[in-house]
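*Asks:* Read through the structures below before going on.
A short reminder: the numbers here are calculations on the coordinates, not readings from a lab. Everything quoted here is computed from the prediction, not taken from an experiment. Cβ atoms are built from the backbone, for glycine too; each structure is taken alone.
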Structure I
Amino acid sequence: MTVAPRQSAAIFLGWLLLVGLVAMSGVLTPPGAWYAELDKPPLTPPDWLFPVAWTTLYVLMAIAAWRVTLRVPAAERVAVLWPFVAQLAANGLWSILFFGWHWIVLALADLLLLWCLILLTIRRFVRVSPLAAGLLMPYLAWVSFAGYLNAGIAWLNG
């Protein structure tokens, strides 16, 4: 499928903006004093690492969605891309549940749903662009690690 460079850039910008909106859920619900006081499991990274990791992952996610959008026929876009959009919603909801409302266990359930949606997205993307699917692998790994951290915090803090 051939797309004009201008249209390609607009598609990329659209995905970057959508992913950026999701990232705002983390900005609007900072960890704060509540999180600082929680007991955390071993291997919890320093606080500065989280925004660096998430910024990198969000950029990779936008690139992956852009690559797939350019390669999948228009009639198949919804079928291929809906899990990606659904995982974005689950991703944004996690920050609200965990940091905003302090619902640690519900946030963990959301994280499990997020993990499944990322896996489904990878399965859909690999058929269209193996590179796009590969770009999501660090995200799946990070969300897996986030599951460990979330479960550890739930366990240690009752």
Structure II
Amino acid sequence: MVRAFTQQIKTVERSISHQVNSSPNFNLLKTVPGIGDILAQTVLLESGNIKRFKGPGNFASYSRCVDSRRESNGKKKGENNRKNGNKYLAWAFIEAANFSIRRSEKAKAFYQRKAKETNIILARKALAHKLARACYWIMRNGVAYDEKRLFA
């Protein structure tokens, strides 16, 4: 049974891969350092129609790359719904941040600067937020990744 299920899974994966790889946004997403085939497929399929988001902030929020805080006059008033959004996109952007630290000098410098200010977890989340915003514009406008615009 395991072999039969493995064969079926491989067939489904091949068919999905063939459909996604023909998308123009797939190749554009792969220009982002840290995003390869699997992460590009995840971002593309989990995002759906990118035009449903008003802006990059809404997409980053849906990707769980921002805090869900309720404050009034600097005081905490609640937690909000911190589990709102897509957990698979959150995973994909954190993984992309981990890989981009290794592949891009500007991403590494940004991460190290943020890690000195706060801690390594928040620094990685901040980099994931930047990558989510970049991926929004890539999918929305159909343009390639531009590191100069991301780390201006």
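*Asks:* The value -26500 for helix-only ellipticity at 222 nm (-39500 (n - 2.57) for each DSSP H run of 4 or more, over all residues; to 500) was derived from one model only; which of I, II is it?
*Replies:* Considering all the candidates, the number was obtained from I.
*Asks:* When mean count of other Cβ atoms within 10 Å over residues 28-35 is compared over structures I, II, which one is greatest?
*Replies:* Going through I, II one by one, mean count of other Cβ atoms within 10 Å over residues 28-35 peaks for structure II.
*Asks:* Which structure, out of I, II, was Cα extents along the principal axes in Å calculated from, if the result is 53, 25, 23?
*Replies:* I
*Asks:* Tell me which of I, II gives 32 when you compute relative contact order in percent (Cα under 8 Å, 6 or more apart).
*Replies:* Values: I: 32; II: 28.
Going label by label, the one that fits is I.
*Asks:* When you work out mean count of other Cβ atoms within 10 Å over residues 36-43 for each of the structures I, II, which one comes out largest?
*Replies:* Top value of mean count of other Cβ atoms within 10 Å over residues 36-43, among I, II, belongs to structure II.
*Asks:* Same structure, new question: Assign the value 2.7, calculated as distance in nm of label points 7 Å out along Cα→Cβ at positions 44 and 124, to the correct structure from I, II.
*Replies:* Computed on structure II.
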